[in-house]
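These are the structures, in structure tokens.
Just so you know, all these numbers are worked out from the coordinates, no wet-lab data involved. The model shown is predicted, which means the values in this text are computed figures rather than measured ones. Cβ atoms are built from the backbone, for glycine too; each structure is taken alone.
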Structure 1
Amino acid sequence: MGTDSENRLAIEVRGLNKAFGRVPVLRGLDLDVPWGEVLTVLGPNGSGKTTLIRTLGTLMRPDSGLIRVGGLDVARAGQALRRTVGVVTHEPMLYDQLTGSENLMFVARMFGLDNVEERVHHSADRMGVTARLDQRVSSMSHGLRKRFSIARALLHDPLVLLLDEPESGLDQEALDLLEDVVVGHAGASRAVLMTTHNLERGLALGNRMAILSRGRIAYHESLDTLGTAAARDAYARYTGVSA
């Protein structure tokens, strides 16, 4: 039986520290994301957004601190946690020499999923790439690779989505599809954490926002009552950068 916080929270972070050499990036970061929430984490380039996503998604080891995702301890859960999360980073995590379909099928089989072809086509359809399934990744544009990267993250129907500036490189059609994915993923038993430096996009997709500054969450507020002007003021106040 899990603790109350494990049952209530999709993501729980306490005292997260990560440095590269002597340069600290995350400094004692604390963060809670309840189930059913879409949290947008805003911050300027270099604020640690990518490092946060990569540590939550087990792609990078933290130096210290506690991280639980879906009630699972990142330091111990390993493969079980990877089945719980879908991760989109700046790198598409696709094999260039394979087609889009082959990439998605490889991931589906790696997770031991059933109905592989059905899952591949469903995931591809959600991102509007069905017609490009037979195209080799090496010949794809940046935007098309990003679409396949998001499709890959959705393939195993994860409980938690971790998206690092997923709007980067997407055209308007793909942005609309991304919005459908994020909004559709929010529910009582699911959650999304999305980083961005685009305030308007963050406000449109999230129901809460947090501001990452100097390696810590400096601000965390519901978007139900927070208008764009107030969000801009908060961003400028805590980062020293105009949004």
Structure 2
Amino acid sequence: MLKIRNLYAFYGSVTALSGVTCHVRPGEVVCLIGGNGAGKTTLLNAVCGLVRREGQIIFDGRPITGLTPEAIVALGISQVPEGRQLFAAMTVAENLDLGAYLRHRRHPREEIRRDLERVFDLFPRLRDRLGQRAGTMSGGEQQMLAIGRALMARPRLLLMDEPSLGMAPKVVEDIMATLLRLRREGGLTILLVEQNARAALKVADRGYVLETGRLILSGAAADLLQDRQVTRAYLGKDYREFTEGR
């Protein structure tokens, strides 16, 4: 579904990604892990057309490197950004409606309402807070809203950027379970960026490890969980002993 070949990304004169090549198959959950400054968020922003980039980004067989962010969303790619980036002064209902803004002219209102009901099915608390300003909600509720807003665009590929950031462990568990449900019930393809490598690898099919703008490792998620390099750098030195019961 998504193919990235020899991708470079830039912030001014600074090169943030250096020749990254990776792919995501339809229906997969693929995670990107790495430390701060590794280039994880930059890769998502490059896919969405938010940073200057060079190389090939192909979505469903179509090159999208030269497209605008709006055109990329229209093709079926939505991002849940790091820090959620909601419109804090606007209500829950208004934030969700903005998620579908490209669809209002092209799709029946009833179809958009059905998608809204699907969001409420995933996150019932949002229905009870439709009139509440987004900035007054808890961190977990804001993350639900950010995911719901992205889903209102009806994406085929969902880009998730640090959904566990600042979240309590139970909230992180619920978010990861929701991602699996979206894949299981709707066939949604997900590219997940996470510093919480353990949580990401537990729900992903495959993973890539980024370090200072370059891919240094890739493989099945279960294999990366047991990889010594990953264990030492991202899972903590005691993770192997914990998993083996020592």
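Calculated for structures 1, 2, distance in nm of label points 7 Å out along Cα→Cβ at positions 9 and 137 is largest in 1. For distance in nm of label points 7 Å out along Cα→Cβ at positions 49 and 177, the highest value in the series 1, 2 is held by structure 2.
If we compute distance in nm of label points 7 Å out along Cα→Cβ at positions 33 and 57 for structures 1, 2, which one ends up with the highest value? Comparing 1, 2, the top value of distance in nm of label points 7 Å out along Cα→Cβ at positions 33 and 57 belongs to 2.
Source structure of the calculated read-out (distance in nm of label points 7 Å out along Cα→Cβ at positions 41 and 65, 2.5) within 1, 2: 2.
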